[in-house]
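The following blocks contain the structures, represented as structure tokens.
None of the figures in this text is laboratory data; all of them are computed from the coordinates on show. Small disclaimer: the values here were computed from a predicted structure and weren't measured. Cβ atoms are built from the backbone, for glycine too; each structure is taken alone.
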Structure I
Amino acid sequence: MNLIYLIIISIIPGLLWVYFFYRKDKYEPEPVYLVLRSFLYGALLVIPVGLIEAPFADLIAQPPNLPVLLGVSIFVIGLVEEVGKFAVVWYTIYHSDEFNEVLDGIIYSISVALGFAAVENLLYAVVFGFRVGIVRAVVTSLVHASFSGIMGFYLGKAKCEKRSSLIIVGLVQVVLLHGVYDFLILGGLVSNYVMFGIIILLYFYLMSLITKALEVSPFK
């Protein structure tokens, strides 16, 4: 499959997801260039995350038992990826004057996550083919956006309410959610229908947090 096609089915859906969530910010939309910059930084995050996770590749692919797989899923995949995405938001936009309401935490965190997911999806599409790329462009992108959007809600509240402890609450929550999600998939412990149900629940949880963020927006 031509690499250009694989790039299109990986990057374009990621940007469309960014647009979908960006439109939720209806009271004071963030500067487009900052949102796209967050997407780009998220894409670049694949490199350090990949380097950190690489030594655990064999353990993830062939774990000796389920407890080990659960540990690796949470403390390698979940922890590394979610802390990485949080760190990008923290160091690039959190301290900016543009980050001035709870929803901003959600929008920027989702943008970083979708940049990360887009490049990750591209790598999978190159290795496993067009169909895998299509599925991941829809499913995996939404899952990454949901995890980071949840984190972004707590990050936004932490800044607006000056309660830094909420950052830990958000991080612990999404590291566990991400880790358990990957554990269920890698362990083949649930059917596709159950996983679809879990994804829908994550999405609705994220949407409920977006609604809460809009309700407390100082710009409405």
Structure II
Amino acid sequence: MAVHPALLVLADGRFPAGGHAHSGGVEAAVRAGRVHDAVSLEAFCTGRLRTVGLTSAALAAAAASGLDLLALDEAAEARTPSPALRAVSRRLGRQLLRAARAAWPDPSLDALARELPGGGHQAVVLGLVAAVAGLLPEDAATAVAYESVSGPVTACVRLIGLDPFRATAVLATLAEPIGEVGRTAVAAAAEASRTGDLDLLPTAGAPLLDLHAEQHAAWPVRLFAS
């Protein structure tokens, strides 16, 4: 099956949505000694993918399916216990919406910007952007699942001097898990859409990521914004 060109644009690290400035929690994990090489990075990314990655991917798929965006934004808020991560998610959502309005002008994007002037949660915004760009819910879920691990992998090239070839190998190893998480997220979003019950969306979280995020936000000096 051919890949929609818009998915390539949306998942491209050069798309100006602000993700390059964030480490996905791996900067704090590096300082704590939990990530120090390719093996520990893969373990970190696997855990992140199957927890917050899955939750975010399902929210994106649900948004791309046409579910109520404000209700989904509230669901994303409830699934993000860390105040620091809530602020980051809305900041990234605001930047993503700004970039998307330039790339794919659409009244629904303008409407979301008016309804959530402080920024919608990143996953919800991405789902709407995906739909506007002509993508399917599975595309939105896959893009979010991929972003949940590509950010930390890229950050580790700078944080621990990880060989870029080893970093690419970590991403390649995660390709099938990314697809699996995407499929699980789409199935959950479809069930939530069928029943109208957003509580059926995944609520998987990672408490250590939340704790690290709060600690990281208080650092006076850091390489990444989160």
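Compare distance in nm of label points 7 Å out along Cα→Cβ at positions 110 and 182 across structures I, II and report the one with the greatest value.
Largest value of distance in nm of label points 7 Å out along Cα→Cβ at positions 110 and 182: II.
As an exercise: FRET efficiency 1/(1 + (r/R0)^6) of positions 14 and 198 (r between Cβ atoms, R0 = 35 Å, to 0.05), calculated from one structure in I, II, equals 0.95. Which structure is it?
I
A value of 17.5 was computed for mean count of other Cβ atoms within 10 Å over residues 174-181; which of I, II is the source structure?
The structure behind it is II.
Taking mean count of other Cβ atoms within 10 Å over residues 22-29 as the quantity of interest, name the structure among I, II where it is greatest.
Result for mean count of other Cβ atoms within 10 Å over residues 22-29 over I, II: largest is II.
Could you figure out which one of I, II the value -25500 for helix-only ellipticity at 222 nm (-39500 (n - 2.57) for each DSSP H run of 4 or more, over all residues; to 500) was computed from?
So the calculation was done on I.
For structures I, II, calculate relative contact order in percent (Cα under 8 Å, 6 or more apart) and state which one comes out highest.
Largest calculated value belongs to II.
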